[in-house]
Structure P
Amino acid sequence: MPRPPAGPPRADDVIRGRSNPLVQRLRALKEKGQRAGTDLTLLEGGKLVEEALGAGVELLEAAASPRFGRRAEEDRLAEELVRRGIPFRRVDEDVLSSLSELDTSPGLLAIARRPQFDEERLYRETPLVVIAAGLQNPGNLGGLLRSAEAAGATGAYLTEGTADPFSWKALRGSMGSAFRLPHVRGIPAGAAIERVRARGLQVVSTDAHGAISYDVTDFRRPTALVLGSEGSGLAQELASAADLRVNVPMQPPVESLNVGVAAGVLLFEAARQRRR
């Protein structure tokens, strides 16, 4: 006679010790793993875990507080983790909260393997590629990746000095886009520009003093958008390497936009033109 499904672990089967191997793995990854170049990352909360599962990201194990699963959507997610054979344990509320980056823990942590992308995927169809040159704020980077995916960008180069797209703040900002939008990390910004130019893409940078307004620029062509850091903007040598330096007209006395906002303006203008 077949055995019934195992189902999620019972709430009374709870890990309470901070020296437990699973808790130690979670803590080590939180404290040093993401800075050490590991191919693993931590996901927090049901929404990110669902996004990862939907994107085909490999999940290695998960830990949930005893209260996780009281809501219907949480219970379905717990069942799905078990159905997929992902090791899933209950961990004491206080222990799990000590591993959270949020004021109130959502009650679920998972260890995932970072997805790897084939660079060729950046150039599918009519390419629209973002080159993030030294964006150091992880929240801004996450928002940029989310906007890029929403506007139909085909991928991104995250160059040297750019924040980790799988850090806690970047993942919360991208809401799963980092799992899906093809991207290549860690190459010099100049090399990224050379690669897109070799593929025939026009290189466009933002410049408050640029001679061309963004809304008269032809984004229907294969295009790469080069975006600089939040504080110092785009380095002069990178701006000079662009084929076009475009501006976003603004009312005085405002002189500049947040990099994520500026990117969103250009990306959705490209999307608008390409729908026509």
Structure Q
Amino acid sequence: MIKLVVTDLDGTLLDDNKNLGAGIWDIAARLAQKGIIFSVASGRQFAVIQRMFAPIAAGMLFIADNGACVVHKNRELFTDSLDPADARVLLKIGRAIPGAFPILCGKNHTWVEDDDERFIAILNDFFDRHRLVDDLAQVDDTIMKITMLDPDDVVKNVYPRFEQHAQRYRIIPSEKRLLDISTPTASKGAALRRVQRLLGVAPGETLVFGDYLNDLEMMAVAAHSYAMKNAHPEVLKAAKFVTEHDNNHQGVERTIRKLCLGET
């Protein structure tokens, strides 16, 4: 019996236009009736995904900032934030990369120090209510992670500059234009494993969906692990199953209806 359903957002539950399927509200309500916890695990910040699911947020589990912030039924279960000194070191590296832009993902706000039009246009797809400051290193906020945005290719242009620090921090692309840098213990998989212990849910009772590299660890802690049909090759390899439909054709919704709600 499945007791916990966890889905990524971008490229998974959201279509390519960043829209939720109309059926997700009915699905969430029916899962709740059956006592099944519905959860979103995303690289996005808690405040952003909480607003996205405002009508049902009070009953949901949120694994935000790639596992650095976890909230269940409006109660913070745990956080895993960056040390400010570490953040300053990472910001110094990020600022020196041509064509890339650092984003400080705080507990309370998203902070940026550049208003480049191309940067802001992409930023608005993933973050909202960002604040422009002169110096990110002077921001007074709990730092969940630093995200590097490269409009062209974050893996080729940005990742090599941080690769030498991979033993000290968790450095993972969450999208082809975004690279997330957090504590070495912050990941969706680690957060999900901790949630399972806290809520008394076994891996065999957990259903997960993902499409990109920041979803890899989740595949290992759920017996019912689904890569999206449109997923990255490594996620397809790591998952036990693949959805019949992609994110533009309600792959998550259709799978939940079949596995949890008994629909064909």
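Every read-out reported here was derived from the displayed coordinates using simple, explicitly stated rules and does not represent laboratory data. Small disclaimer: the values here were computed from a predicted structure and weren't measured. Cβ atoms are built from the backbone, for glycine too; each structure is taken alone.
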Review point. For which of the structures P, Q does the calculation of helix-only ellipticity at 222 nm (-39500 (n - 2.57) for each DSSP H run of 4 or more, over all residues; to 500) return -10000?
Key: P
Revision key, fill the gap. Value 7, 32, 37, 19, 5, 0, calculated as P(r) over Cα pairs in 10 Å bins from 0, in percent from one of P, Q, is from structure Q
Review point. For which of P, Q does distance in nm of label points 7 Å out along Cα→Cβ at positions 69 and 253, calculated from the coordinates, equal 5.9?
Key: P
Study note, to complete from the structure: If relative contact order in percent (Cα under 8 Å, 6 or more apart) is calculated for P, Q, the one returning 20 is structure Q
Check your understanding: When Cα Rg over 2.2 N^0.38 Å, for residues 45-100 alone is calculated for each of the structures P, Q, which structure yields the highest value?
Key -> Q
Exercise for review: Assuming 4.6 is distance in nm of label points 7 Å out along Cα→Cβ at positions 109 and 197 as calculated from a single structure, say which of P, Q it is.
Suggested key: P
Practice item. Using FRET efficiency 1/(1 + (r/R0)^6) of positions 165 and 245 (r between Cβ atoms, R0 = 41 Å, to 0.05) as the calculated read-out, with 0.95 as its value, let me know the right label among P, Q. Key: P
